[in-house]
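The next part holds the structures, each set out as structure tokens.
None of the figures in this text is laboratory data; all of them are computed from the coordinates on show. Values in this document were obtained by computation on a predicted structure and should not be read as measured data. Cβ atoms are built from the backbone, for glycine too; each structure is taken alone.
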Structure I
Amino acid sequence: MIDEKALVKYMKIDKGLVGIAAEFAVASELGRRNVYAQPTFGHLKRTDLLIMGEKGRLLRIEVKGKQGDQWPNCKGISNEQSILVLVDFEKKEDTQRPDFYILTVLDWIELTKRKLREGKEKNPSGWSDAYINKENALVFPHQCGKSGKPYIGLGVEPKDITGFHESWDKIIHLTSGP
């Protein structure tokens with residue numbers, strides 16, 4: 001007997017295109033919800049899409065896409081005019097819609113504090129000097145890269161953010177405000 005599920009070949013997106021695919025997927029989903037989304041093309045810090053709701057309120061969207069087990073090196077959200085949308089292409093066929101996780105700055109701060117607390121509990125020596133900086137990003141002073149600067153960021157897995165799955169209403173609410 002042939003296991004048909006075992007025969008499924010998941011679409012592997014070129015590493016250089018995952019981010020672009022994620023940005024356009026988010027823009028499409030927002031358009032379906034009557035939110036105007038404009039890609040920013042280029043290197044505008046932490047802004048992949050500019051969005052505007054029906055009442056004209058502008059917000060910035062940072063989009064991160066993944067097709068592996070986690071979104072690595074997430075630096076998060078630093079202000080109330082920004083939203084983070086994590087797009088999950090893992091184990092999706094090319095005809096399947098990815099999963100979306102929508103986080104506001106308050107959601108991100110809660111997640112970062114929880115991950116810091118859990119990290120210190122599970123690995124006290126590895127996380128002993130880790131802290132959250134003024135931009136709400138985790139900093140690991142003892143883990144320096146080639147540049148000599150400390151590692152900043154957090155690996156996020158879908159299990160860390162299940163409560164934020166498909167929560168598009170957050171964006172609708174924020175763009176409908178005064």
Structure II
Amino acid sequence: MKGKLVAKRYAKALFNIAHADDVIEDTGNELRSLADLFESHARLKEALWNPFFGKAPRKAIVEEVAKLAEFSRNTVGFLLLLLEKDRINLFDAILESYQDFEDTHAGRLRAEIVSVEPLGEDELRKVSELLSKIHNKEIVIETSRDESIIGGVICKIGSVVYDGSLRNQLEKIKEQMRYN
């Protein structure tokens with residue numbers, strides 16, 4: 001819990017800098033591309049997260065990666081600060097919080113749609129339109145699969161869950177039968 005609060009403070013500070021420089025989305029894109037890089041190169045992430053390697057070599061790695069990726073000086077400075085303060089291990093939580101600030105600023109909500117099989121573009125568009133009407137905001141949909149729901153979909157928006165899964169419906173029937 002403490003880590004999330006610290007991550008949120010760092011994300012808010014970076015967001016404020018990006019807002020002042022009018023580069024909110026650019027900064028978010030740089031953070032997301034860095035997250036993708038960490039995901040696809042686990043050894044890079046391990047080297048940066050591991051204090052055993054020392055700060056100087058890790059800073060050199062950040063500077064080289066940032067140069068190759070052409071990151072802004074704000075993003076580079078932020079990453080170097082995270083290394084200096086031994087907070088680089090909070091990067092994922094910082095990115096999540098930054099995206100929340102970015103989405104709030106842009107009037108967007110993120111929705112996670114969980115289904116057994118991938119939904120088609122038409123189905124995703126309909127879900128997005130419906131959720132947009134309900135919440136009166138632009139909806140960004142992220143999808144995932146979970147075979148345990150048997151059928152239907154589960155939609156998560158923040159702490160709100162719309163559970164239209166077959167598994168949930170069967171559980172409700174089971175509960176009704178127990179009390180009848």
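To test your reading of the models, identify which of I, II gives 3.1 for distance in nm of label points 7 Å out along Cα→Cβ at positions 40 and 96 when calculated. So the calculation was done on I.
So distance in nm of label points 7 Å out along Cα→Cβ at positions 24 and 72, computed for just one structure, reads 1.2; which one of I, II is that? Only structure II yields this read-out. Can you tell which of I, II yields -0.54, -0.63, -1.16 when log10 I(q)/I(0) by the Debye sum over Cα atoms at q = 0.10, 0.11, 0.18 Å⁻¹ is derived from it? Source structure: II. When mean count of other Cβ atoms within 10 Å over residues 48-55 is computed across structures I, II, the figure 12.9 traces back to II. Here distance in nm of label points 7 Å out along Cα→Cβ at positions 144 and 168 has been calculated and equals 1.5, so which of I, II was it run on? Going label by label, the one that fits is II.
Where does the value -8000 come from, among I, II, when helix-only ellipticity at 222 nm (-39500 (n - 2.57) for each DSSP H run of 4 or more, over all residues; to 500) is the thing being computed? Computing helix-only ellipticity at 222 nm (-39500 (n - 2.57) for each DSSP H run of 4 or more, over all residues; to 500) on every structure in I, II gives -8000 only for I.
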